[in-house]
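Heads up, there are several structures right after this.
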Structure P
Amino acid sequence: MGAGDDRVTRAAFLVGAALAGGNAVAVRFSNRELDPLWAAGVRFALAAAIFLCIVAALKITLPRGRALAGAVLFGLVQFAATFALVYYAFLELHAGFGQIIFALVPLLTVLLAAAQGEERLRLVSLVGATLALAGVALMSSTSLHESLPLLSVLAALGSALCFAESAVLVRVLPPVHPVAMNAVGMTAGAAALLAGGVVAGESFVLPEGSATWAASVYLVTLGSVGVFFLYLFVLGRWTASRAAYAFLLSPIASISLSAWLDDEPVGPGLVVGGLLVLAGVYVGALRAPAPPAQPEVGVARGRW
């Protein structure tokens, strides 16, 4: 990978992390009017439709055979399992605190990738992730002292584990163009989420409030199409554990937006914690040179 290509990858990494930070706040607003599985299912169904239009416009070949099965499996883990738990967790948790839990994704990814023989367990990765995780904990020290519902916290932890596993999984699946991977994966995930909503007896209604509509539009466009395209773009060029450091930047945006829009209490450690986050991301993800390209990964590396 040339210097220019790595700059593009780093830019995609940073923009994707910032956009993802807004997702937690938008989900909180969506949950106030819509049932969680229904809201998540519609979000990814619409995002999948956008990706399918891009597939048609760019004449991208959809996966078949083992590649299709892999894309469906990725969708069930990444979109169905992860976001069923995310939407449930944010019924009770503030967005900033939820993003603190999601900041565990890099550590979980490192451990899962090492356990599954996909990466070596590097000391610098653990140091960077631990440093940044300490930062995001400090950024919302007020939230950490509140009484929190156990099931919501466990759901958030489960979603972080699912997201980490999907990052490892996509590296070993048959190569698929990232647009096609998202189109198929989101379709499978949306179908599973909507089926879960039927089983749970949720109300399938459209939003009425302007805030819910704004949150829903954001989640479908920038929050799904934008974030997951950029995420798979980065995964096609970096290791799973390195790409997962985006979760250590997202809390900065989440806590700031949540304090502004959702009255989330923010402790005095915001500035110091933010600096620790940036230091940890620099040490663990940005300072280290990019690993050499590997031809056989679950996200195709071609220029698009």
Structure Q
Amino acid sequence: MESEHRRVLIIGSGPAGYTAALYASRAGLEPLMLAGLSFGGQLMITTDVENFPGYPDGVTGPLMMEELQKQAERFGTQVLFEDATRVDLSDRPFKIETDAKSYTADSVIVATGASAQWLGLDSETRLLNKGVSACATCDGALFRDKPMAVIGGGDTAMEEALFLTRFATDVTLVHRRGELRASKLMQDRALAHEKINFAWHSEVDEILGDDYVTGVRLRDVRDGSTRKIDLEAVFVAIGHRPTTELFQGQLEMDDSAYLKLEAGTTRTSVVGVFACGDVADPTYRQAVTAAGTGCMASIDAERWLAEQGIE
């Protein structure tokens, strides 16, 4: 297989990858980005982005990704819409393969992101961005003074529900068990909040609505009975899955498979490999924080290459 060498190779795209590419290309490193077939990350399924600085009227996720791509390419990034299918980080130069070609790289920036876990309902897919969301911070304010629901029972679900009380008339927290998995502190805060109601022993049987969410049909997991709740937004908070399968056994990860980084940096457990964005961030998961760490990863890589005498 034909091989090509680069000083910086970026795996993944989205705000983190494109920002890393922008900074690396402006530094004259001529990076190659393997953006993947599902390029652009989670923002490609986001209709309106209203919390990214510089867009006072908001912007669609796909348009933002298109503009970031153009900006990175303007300064010399080569973007290929191919998936990295194999990586070997055991020795430098690192080896990366796609179905079409093999690459070697002095440094690698991982920006493969993460994806929300969904319920798997057809109605959930149909009404995505029409009242169905996996990010209260991103979309909660769009449904001000409306009733909402949060699906889940862990800390993330509690955080989402508590955040949404700033906007919602009331929040129904749907959990398939009779007790929460969240930490006691988060449980106590949610249970004590006057705007949060609990639908115990329940799972979402269907999200209702034609063009927009109008309610949910819940099924009692104990006896199969169903009931309907009228509301206008459903926030799914059953977890995120980092896209790290490609790096299993090569990069150190936490128990949830997020990449571990050296504190205060984007350095992974392998010298010369850096990571940015949601692939290493189980906490914030925002476009603006992903972009910030993309900048950090590029600067970390640039400085590391200079230390190796690779300019």
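Throughout, read-outs are computed from the coordinates displayed, never taken from laboratory work. These figures come from a predicted structure and were not determined experimentally. Cβ atoms are built from the backbone, for glycine too; each structure is taken alone.
Laid out as a table, the results:
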| read-out | value |
| --- | --- |
| Identity of the structure behind 2.0 (criterion: distance in nm of label points 7 Å out along Cα→Cβ at positions 13 and 29, calculated), options P, Q | Q |
| Among P, Q, which structure scores highest (criterion: relative contact order in percent (Cα under 8 Å, 6 or more apart)) | P |
| For 17.2, 48 (Rg and Dmax of the Cα atoms in Å, for residues 181-252 alone, calculated) the corresponding structure among P, Q | Q |
| Computed -7500 for helix-only ellipticity at 222 nm (-39500 (n - 2.57) for each DSSP H run of 4 or more, over all residues; to 500) - originating structure among P, Q | Q |
| Structure (P, Q) behind the derived value 1.09 of Cα Rg over 2.2 N^0.38 Å | Q |
| Value 2.6, calculated as distance in nm of label points 7 Å out along Cα→Cβ at positions 93 and 261, assigned to which of P, Q | Q |
| Structure responsible for 1.1, with distance in nm of label points 7 Å out along Cα→Cβ at positions 37 and 197 calculated and labels P, Q on offer | P |
| Among P, Q, structure where mean count of other Cβ atoms within 10 Å over residues 125-132 as derived comes to 18.0 | Q |
